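Values in this text are rule-based calculations from the coordinates and carry no lab data. All values reported here derive from a predicted model rather than from experimental measurement. Cβ atoms are built from the backbone, for glycine too; each structure is taken alone.
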Structure I
Amino acid sequence: MAGRSYGQFCGLSHALELIGERWALLIVRGLLVGPRRFTDLRRGLPRIPTNILSSRLRELEYAGVVRRRVLPRPAASVVYELTEYGRELDDIVLRLGRWGARTLGEPGPEDIVTSDSLIMALRSGFGAEAARGTRTSYELRLGEVVIHARVDDGVLQAGEGPLAGADLVLETGAELRRLMTGEIGPGEAIASGAVRVTGDPALLDRFAEIFHLAPAPVAPPS
C-alpha cells in the first residue's frame, strides 16, 4: 500500500489508501451483507477480473479490513468476512450510497442490478423512525434478481433469495428508484405497470414511506 501513498498525514488520505482502489468498496458492500466465498464475490461483481478481485482481497486483508475464515466441516470452504474495523465502514458505505443515488439517473444499456446493489438500495433508503411499529415482510424481484426484507419495529433485515409467505411481493425494474425518491407514487406505479404487487396494495404505500431516497438536487439557475 505504501506505493500508493498520498504522502499526507491525514485520516482521509489514509482511508483512501486503504479502500480507495477501484472495486474495493464494492467488495466491502458485498461483505456487509455477510461472509462470502471467492466465487460468491465474483458472482456479485461479474465484471471484475479474477486477478483484480484476488489483489483487492489481499490488500483489504493487509489493511485489516477483511479476514479469511475456514468454515467448519462438512463445508470446510474459505470465506471472506469483514473484521470489526471493516464493519465500521457500514454507515459510511450507506451514506455514500444515499449520496450517489441522488444523481444516479436512469440505467445505461449495459448497467446491471445485482442482489448486493439491490440490498444496498434498500438499506440506504431505510428509515428506522418511519418504520417504528411496522412488522412487514417483502420479496423484491427485479428480473432474475430476487431479495427479501423484513421490517420489525424499526429494524431491517435484508438478504438474498425469495421469502416464503412474504406480506408483499414486488416485481419491478429501474422504476424502483423513482418510487423510492417519490418521483412516482405507489398508486401511479401500480396503475402504470411500473410495479406489480402480490398482496395488499396498501402495503406499497407503507413501503414507499419506509424506504425513501432523497430526490436529485435542484440545479442552480443559470
Structure II
Amino acid sequence: MYGLVESKEIAHFLSQIGHESGFKSDSEKLYFSSSRMKQVYGCKGGKYNQLKDSCDLGQLRPKLWTNTSYYERNPENLANYVYANRMGNGDESSGDGYRYRGRGMIQLTGKDAYNNFTNVHNKNNPDDIQDFVANPDLLISSTQYGIESAFVFWFTKTGRPNRDINHFVKLKDLAKSGTVQEVTQLVNGGQNGYNDRKQRFNRLARLLGLDEE
C-alpha cells in the first residue's frame, strides 16, 4: 500500500521520523522551561535571544512573555496556546491544541491531520473502522497505528517547501530530490531541529551511497 523505493526518499523518511519520535509511538513532549518554550514557539523565524529574553525578528506568541508561569512546564496549557486556531484546531479554550498534540512515529499534529488519517485509514481498511479524531491516543497505544500514521502523513502531505505560493508540492515527491531543509519545512512547518535532522540524513546517506548535505 505504501512503498518507499528510492534511496533518497528512504533517507529523508527515516531521518525525519528519527528526529520526531526516535522511532517510538509516543506523544509530544511539551514540558518546557521558560526559555525553551520561547525559543521553539515564541519568535518569528525562531530567532530567540536568550541573553536578552527577546526575539530578533519580533514576537510570534506574546503571552509566553506576559503570562510565562501559566505555560512553562505545563504541557496542556502550552499546547492549547501554541496550536490554537490552526491545523483545524479551535481556539485556546477548546483544548484542541493538547488533544491533537503530536503523536505516533512522525508526531501527527493538529485536528486536520487526525481527520485525514481517519479518512485514509478507513478507506484502506474497511474491516477496521476507527475514529482517530475521537480517539487520538490510539496512535500511542497501538504501534500499528503509530507507524501507519507516519506513512499516511508522508504520502498525503502537501505544502510549500520554500514558502513560495506558486511552488506547491507533495511531500513524497519532494523527498525524492529535495534537501533536508525543504523536507523539514513540509514535515515541521519550520526548521525546528534542523541540525539533528541533517545529521541523521547524512548518516543514512553514507549507508545508502547518497551525497551528504
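When Rg/Rh (Cα atoms, Kirkwood Rh) is worked out for each of I, II, structure I gives the greatest result. Set I, II, criterion relative contact order in percent (Cα under 8 Å, 6 or more apart): the highest-scoring structure is II. When P(r) over Cα pairs in 5 Å bins from 0, in percent, for residues 41-160 alone is computed for each of I, II, the one that comes out at 2, 9, 13, 18, 21, 18, 12, 6, 2, 0 is I. Using distance in nm of label points 7 Å out along Cα→Cβ at positions 177 and 201 as the calculated read-out, with 2.7 as its value, let me know the right label among I, II. The correct label is I. Kindly point out which one of I, II the value 3.2 was derived from, the read-out being distance in nm of label points 7 Å out along Cα→Cβ at positions 49 and 81. Label of the originating structure: I.
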